[in-house]
Every structure is written in C-alpha cells, then in structure tokens.
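In the part that follows, the structures are each spelled out as structure tokens.
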Structure 1
Amino acid sequence: MEPIRILQVGMTSNYGGLESFVMNVYRNIDRSKIQFDFLTLHDTEIAYQDEILKMGGRIYPILYKRREFLKRYMSLPYSFFKKHPEIKGVHLHRTNLIDIDILVVAKQCNIPIRIIHSHSTGYMFPVKKPIKLVEKWNRKNISRIATHFLACSKEAGEWMFDNNPFKVIPNAIDVNKFKYNHNTRLRIREEYGIKDQNVVGHIGYFTDVKNHTFIIDVFNLYHKRNPNSILVLIGDGPLKKNIIQKVSELSLLDSVIFTGISQNVHELLQILDVFIFPSKFEGFGISVVEAQAAGLPCLLSEKVTREVSLTNQVKYLPINDPVIWANELNATPLNGDREKSFEKIRLAGFDIKTIADEIEIFYEDIINKKKIN
C-alpha cells in the first residue's frame, strides 16, 4: 500500500527552527505510512533539499510574479492539486495568518486534511495596516478553512488561533545528537582558532526579533571584564551586515565569530560555555532545547515561553538593560557537568522520536476518521 502523502508548506532556504522541526519529524516518522512532499513559493532551494529528495520527498516550486497573483491563484486548484491527487493533506507552517491561500485552494479542491501550525507569538517583520486587515479576515474565517490546528507552544496557539481549539506539539530534537562530547569540542574549537577562551553563543536568524543588537551590547560589556572571551553567532539573515558593522565600530571583530548557516549546530554547541537568547518574542525556541541538551547554561529573555525551561540551568531576564545580562553572564558558572543534561531533555518528552510518533498517530487518526485511502 502506498503511503499517505502530506504536503508540507512553509519551509524556506533558512536552516531555522521551523525547518529543523519539520525535518526532525520527517527523518523519524514511518515513511512507509506517511510521506512528506514540499511546496515552496520561493525561487531558491529550500533547506535540506537534497536530503528530502533522498528520503523520497517531492519538492514542488510554484513561482509567480506579484502582478500574476490573481491569474495564478485561480489556476492553482486545477494546475496543482488536480495534477497530484495522491496528496491527501496540507500541513501549513506559519508565523502569522497573513498568507493562508494554499489552505483556501486545498479546500476548494476537497483536500480532506488541512492543518495550520503556529510557530510564533508575534510578527517576525513589520506589518502594514492593509496586510493586517487581510490577517484579521483570515483569523475570523480560519475555522472554516482549516480542519485542524497545531502550535509549537501554548502561547503560540493562543496568539494565532484565538478561541479555536488547538493541539500543542513541542518542537523536539534528536537528543543523542546534541549530547556533550569533549573530543568534538576540542576539534571544532581548533578549527575556529579558539583555545582557552570563554565562549558565549547564540543561534538565530538575523532579524529584529532575535535582538542581535542587544546581544552585542551585552557582550561588549562582558568582554571589557573578560577580555579572554569570544562571542559565536550562528545563523544568517537580512540584518547580519548591520551587526557586523556594529561589531566593527566597537572594535570587537577579533572577538566575534560569525559562522553563517550551519547544518552542524549540534557540533558548534559543543564549543560554547554559555548560551544567550534575548528574543523580543518567540513561538518556542528550539535552539534553547538544543543548548540545554548540550549541557549549556542558558540566559533567556522573559519573552520566551517557560515551556523551554527543562533544566536547572535556565534563567529568564528582562531585555531592557544589557548591564543586567552582562552581570549575569559574569556570575554564570561555565564549568558544570554537561554530560547528563541530555537525559533530562529526553525525560521531559522533547526527544524527536517521541514527538514523531505523536504526529504520526495524529495523522493516522485523521486519516482513519476521514476514511482516506
């Protein structure tokens, strides 16, 4: 029997939290029963594209210019879903409700499974009033468009879905992959020329929400007291050049490492001594779970959900004063026992094998209720 094919929508070229979550599930779900395909509206490759193809996933780019929107929108039901009757469900991953057209189209084409999955508690980019009106309409009508609602955290579901009931599916990781490894730490530190320095680290897309400007302000204060310290920033994004400029103006270029996008975050976390995450808001923060699995003490913004606090090494701080963070960094022990933390993450239910099984059962329950073949 052929597997049920579920179309995943929302992946980008960024190796971010959303993309990591989808791929973690895809790697661990029983692909003889459930197979993922991917729809992209971008003109670039999506993250993990080669791996997706190797695992039997299909990638469908649907590209059009803005002036062609209405023409393409009207043709989508007939040019895509009619061409692919094997697709029985759409799983839309969103950080807002501005663009849910694919679910509207799926409903028009009688696709029985239409899931929307919230991955945020706020707007990642500034939103103009006309666009907010579109989202207001979508929010009002979403219960007639989607069949099921998922969220990465309680706060993310409440922010996006109002009074619609939703199921929380925590962002999970391959816990064993992130377990502290001293040999890896030495090897990767040598690659980056890091010797005995204290290393502060952060993972995040370079956007305003991730608050990199604040991170630099904090590190600048900390570095003045601890000149033998390094800041490692993992990721890429539109504001990266601005942050590099700020680092240069503060004469910190020799003390800040920009790794760029990495598919080996589990290795990079080994070289850190403390993790810093001062987001202005956050749907969940899978990077924080990864950092804890690697045994790192974590300093988080008060805007980050408490659902990610899984060890006794997490501390929440306000983001109105970098001095507070610099003082806390200075007081944080950097030589704790890192090898045991990964088991706490597993016992807390954040191992991807547990979550992949839960999602598989979720899909199968819908399929059985709707009698989909």
Structure 2
Amino acid sequence: MHIHLDLVGGLSGNMFVGAMLDYLETPVPELLTQIELAGFAHLVELSATKKNDGVLTGTYFNVLAESEAHHHRHYRDIKQSIEASSLGEKTQQISLDIFLLLAEAEAEVHGKAVEDIAFHEVGAWDSIADIITAAWLIDQTGITSASVSPLPLGGGRVKTAHGSLPVPAPATALLLKGFEFIDDGINGERITPTGAAILKYLSPGSKPASSVLLGAGYGFGSKNFPGISNVTRVSFFEASKNIKERPWIEDRVVQLNFEVDDQTPEDLSVALENIREQLGVLDVNQSLAYGKKGRMMIAVQILTTPQVESDVIARCFEETTTLGIRRAERGRAILSRSNHIVQIGTETYRTKRAARLDNVTTKVEIDDIAHLPGIKRRSTKIDIENQSTED
C-alpha cells in the first residue's frame, strides 16, 4: 500500500488520524481499544465527527484529555510506558520510533541528552493518543511507502512552553530538514511537531510509476485559514494488477559530481571515506581523468538520498578542495536484498542475498573468506544449499 499526503492546510497528529479514519471508516471504539491497551483510557476521550467547511467534507478527530494530563512528561517515562503496554508489537514499535524522532530533535535543539528530554506540548496525553492511534492505523493499513506534496511553510510565531518561537518551531524545522517547502502566503503554524514526526517516520519518497487510486480521506484541523480548507488529504494507492510484478524497487537519488586536481591521494582517500560515512550517502566512486593543462585529476561521483543532499554537499566542501559540485536527480532500480549469517561447520560467514529475476543469489563478504587456503579473492560465491542459516 502506498499513500500520498497532500498538505493543503498543513499536518498535525489529529489531522493525519482524521484523514486515515475518513477513508477507512474505522469506528472510534476500535481506537479506544488501543488507548486501553496503552494504559491511559481513563485520561482521554476520543471523538471522530464528520465536518463540512463549505468546500470539502472530511473527518475531524479530537482527543479530549483530563486537565491533570496536561503537563510535561519525560521521554524516558513515555518510552517505558509504551514498552510496558499491551499494544501490538508493530504498533508499539511504530509509536516508539515516532517518539524517538521527536526526542532526538528536541535534544539537538536544546543541547540535552535524549533520555533527559521533557516533552511539553507533545508530552500531553492527547498528543500521545494521536501518536498511538496513528501508529495503529499505519500498522493496520499495511503502508509500505509514502510520498508527500511540498510542505506549507507558514509564518509568524507560535506560543510554546519555551516562549514565543518562530514558525516552523525549531524541533519541527529539524524534523523536516531536506523536505521541499512552499510559501503560500498564509501565516500560522502549519505543521505541528507531532505531524512532523509522523511524516519523518513515513520517510516519503517518489510516487509509484504506475498504480491504482483506491480512494482518499480528508482530515480537518482545528484552525481556520483564509482561502483554503485546513485539511490533510491522504490518498491510497496499490500497484496496478495488469503490470507484471517486478523484483526491483524504484526510487530517486541525487548524483553529485566534482573533480579534484590539487589534493594529495592520501588526503583525498581519507576525505572520501569520511564522506562515505555521512548519513544518507549510498555510494562514493572515484576515477582518473584529465583536466585543464593536461593535469591528471580524480573524478568523484557520490549518490545520496534527496533528503540529506545539502548536508552531503556541505561535507564535500569541508573534506575536499573542490570549488564546485554538479548535482542531478536520478531514478534508479535496486534489487531487494538482505544480510544473513551462514554457518558451515564451525565457521560463520556474512552474506548478502539478492532476489533476481528468476532466482536468489548469495554472495559472501570477501573479508570473511580471504584467509582460507585456495580461495581467490575474486571468487566470493559459495554453495550454501542445505547449510544452516541464522538471519
């Protein structure tokens, strides 16, 4: 299942849940069951009502929390509560992942350790309920990929427990680093921290090349904006049944290219290793080339995910002597692969399996077999049929 999010008015936790409910028509009692499993049903009340703003119809999801629930809560306490809950394993893990993203962003903004972060706005039980129900709906829907429209920038200031802050709030801006924004001229907080964390978890990429639209749901927010409906639309797609299923995955990457002719090979090799370790870098290649004045130079090509393109470019300028970098966004096809441990006798080997057009191939890590007598380094495929494996 692929979903596409159109952030017409913006995105918050309850807008995402409302849009999911609007399409799935999930009754509120099923959500209440998840709240009970999480262990705080006595602190919140849930409601989902149909709304028509004169332009669109959709669902407004609301969590009413007891007054005693509205105070700050530490990330470590929230984590412990979720881990100790009776939520389903997948729902529990999605909830923990979303809260970790929030905690990491807050920790970086405030210069604290993740475990010491105290949530304020997102720490209230109503926001926790948004995340729990969103996690359960993601699990139930079986979402495998997502995409999103350009995000509305908003503007002005928002009142927080830390005082008046510019929009988007610092933690929200950090969570959405690398996303494409547009300024539609409408001020206000358009994306909340909870909405940003859910979006970051979904890790949006490109839309499927071919798919069938199953339907869409509209989730309303509580604010009113001039000239637009304050909704998030979630559209649901599945792969076209008349297209032969392909064993590869298609996505988008950014290709960066530059040349260096004034950096020693020793220094450049260290620089490229540092770049290769940068988060989001997929591959780093280098080759010899001729430049101006007949100079030998190193041509460098880097593949990275679009979300961290700016960070990788900055790292290239820091690590190398290049003065300019070319960039291009490319489509790519990659085979599904997985890492496994193979045991043969008393020896264990790291392997990588790839699902090809009509079979599955397995390749052993060369470092694990290079020491064996008679093994040539160029031959890294071994027969593992009938051998025991541990994933």
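When Rg and Dmax of the Cα atoms in Å is computed across structures 1, 2, the figure 24.7, 77 traces back to 2.
One of 1, 2 was used to compute mean count of other Cβ atoms within 10 Å over residues 16-23, and the result was 22.5. Which label is that?
This value belongs to structure 1.
With mean count of other Cβ atoms within 10 Å over residues 136-143 coming out at 14.5, pick the structure among 1, 2 it was computed from. Answer for the origin of the read-out: 1.
Which of 1, 2 yields -11500 for helix-only ellipticity at 222 nm (-39500 (n - 2.57) for each DSSP H run of 4 or more, over all residues; to 500), as computed? Working through the options, I get structure 1. Taking mean count of other Cβ atoms within 10 Å over residues 24-31 as the measure, the highest value among 1, 2 is held by 1.
Values in this text are rule-based calculations from the coordinates and carry no lab data. Just so you know, these numbers come straight off a predicted model, no measurement behind them. Cβ atoms are built from the backbone, for glycine too; each structure is taken alone.
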